[in-house]
Every structure is written in structure tokens, then in C-alpha cells.
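Every read-out reported here was derived from the displayed coordinates using simple, explicitly stated rules and does not represent laboratory data. Remember, it's a predicted structure, so these values are computed and weren't measured experimentally. Cβ atoms are built from the backbone, for glycine too; each structure is taken alone.
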Structure I
Amino acid sequence: MHIEENIRIAVPPAVIDQIWSEVDRWHLWDPDTKQARLNGPFAVGTHGRIVPSKGMGIPLLVTERTAGRSFTVEGYIPLFRIHFEHKVAAVEGGSEVAHRVWFTGALAFLFGPGVARQVREGLPRTMLSLKAYAEKRNEAVNHAA
């Protein structure tokens, strides 16, 4: 089961990538994140923790990172993994951003449907929030320059 949302944002991909790399600030644009942190650089193999706005915090691991283009993190509890893939590409007028979520592990059949329902409800809101945050931030940087 994969859940995916795409959105066009009127900023260069570098702006989106910079926002993604500020893990401790994810809560500023992701209404479903209360807190996130990494115990090291924003790079493959770095562990951290994410606390959703509803529910308990879970360990986090960066499993893929291509600067300027993509990253994937995995939240995990025993026998259940939730994967969050993020991609950005340049398009005319800005960026095309895709967020994709899927589940793995022996208990995915048990936890997956409930978590998927929450993700399907929250992901469109998160993407719109990222768009507003990125465009406002980019505008502020351009006005300051």
C-alpha cells in the first residue's frame, strides 16, 4: 500500500531541500509533526526521533538522502516500519514535490490500515502547508536581498 501526494511550489528545489534538511523545524510546516530531531547530520544512517501531533514518539532513521533531490526516513516500532519518501524536481515556475508513504514489517497488516487512514487525511494538508511555508520563506529571502 502506497500513499502519494504531489504539489507544485513556486520556489526552486534548493529552497525545498533546505527546508527538509532543518529537521528540528519540520513542525513549522508539517501540522502532523509535533517534534522531530536527528542525532547527527541529515545523512543516510543518522538516527533520530519524531513525535506526531497525535500519538507517541517513535525512532527515526534516514535511509536515503540525495542532496537537492530527495530523502527517505523510516519510523519504526518492533515489526512495523513506516517509510516517508520525499522528492523534489525542477519544473517551470518552481518545483514539483512528491511525498510518498508506505508500510513494511510483520505487523503492517495490523497497523497499516489505521495509520494509512491518518496519512491520507493529513498528507494533503501537509503538502499545502509546505507550499505556503516555502513560498513565504522564499519571498522573505528575496525581499531581504
Structure II
Amino acid sequence: MSSQDFEHLPSFAFGDSPDLADKLLELVLNGTKTATCSDLLSFEKEGEPLPQPGDQFVVVDGKGQAACVIELVTVDVRQFNEIDEVWAVLEGEGDLSLEFWRDAHRDYFERNGVFSPDMKLVCEYFQLVKIFKRDQAEPKPN
């Protein structure tokens, strides 16, 4: 199966920059990252339904190139200040500590103008379904 077999699926990149998209994607591809979260308010503002278990998404890299397909296993809504150590490990970022998770996600949500300690998060646990072959980065000049 090629990425064309999954063209009907919605796609997204993790994070809010090409660099962060690539870093988080690498964590997904190597099996470290099996969860993600986003702010509930963005779904409500856009009038978008919440994702559901079984939904599949194409994840793109920082260049917008299809990299893999993930399938949601569980979807929960939790407050930011209710996230625990287990969730921090599932997100797979930094040193896997709750402190790192809180700092990184507070910074992310503040950059995007939506942070509050009691904000509601859509917490998605996923499994990797398919990895696509992608064009490799161009070699850097010497």
C-alpha cells in the first residue's frame, strides 16, 4: 500500500513548526510517542467533532510530506492540570517526565494563545498503522 491508498484520510503535522513536526514525527516512527493532545476549545471554535477511536490520520513531516498513518485507540477529555506521569510517558517527549510535559505543553499552548491550568485537552492515544517511504533530506553542502 502506498500513501495514495490513504489520500482520503485527513492529515496533520504534530506541533506548530516544521522543526517540531519533524522531531515529534520521529518519536512516533520509532515507537516512543503513542499519544498526543490538543486544546478542546479549538474543536469548539471550528465546530469540528471530536476525534473518535478508530479514526485514522495521515501524519505529515515538516515539509508536508506524508510520513505515516495513525489510528486512534482511545480519546478522552482531561484538564491540563489532571495530566499524570503515565500520560507524559505516552507522549514520549523530552525526558518523559511530567515536569517536562507540563513545561513543554504550557509553552506550546501559550504560543498559541490558549493556555490555562484548567484548560480542557483532547487526549488521544494512537497506534501506528503504516509508515510511508519518503524522499530523504538533501545532503547539506560542506
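Just a few scattered comments:
- Given 50, 30, 25 for Cα extents along the principal axes in Å, calculated: source structure among I, II: I
- Looking across I, II, the calculation of helix-only ellipticity at 222 nm (-39500 (n - 2.57) for each DSSP H run of 4 or more, over all residues; to 500) that yields -11000 traces back to I.
- At a computed 1.42 (Cα Rg over 2.2 N^0.38 Å, for residues 42-89 alone), which of I, II: II
- Test item: relative contact order in percent (Cα under 8 Å, 6 or more apart) calculated as 28, pick one of I, II: I
- For distance in nm of label points 7 Å out along Cα→Cβ at positions 98 and 130 computed as 3.9, the structure of I, II it came from: II
- Ranking I, II by mean count of other Cβ atoms within 10 Å over residues 34-41, the structure that comes out highest: II
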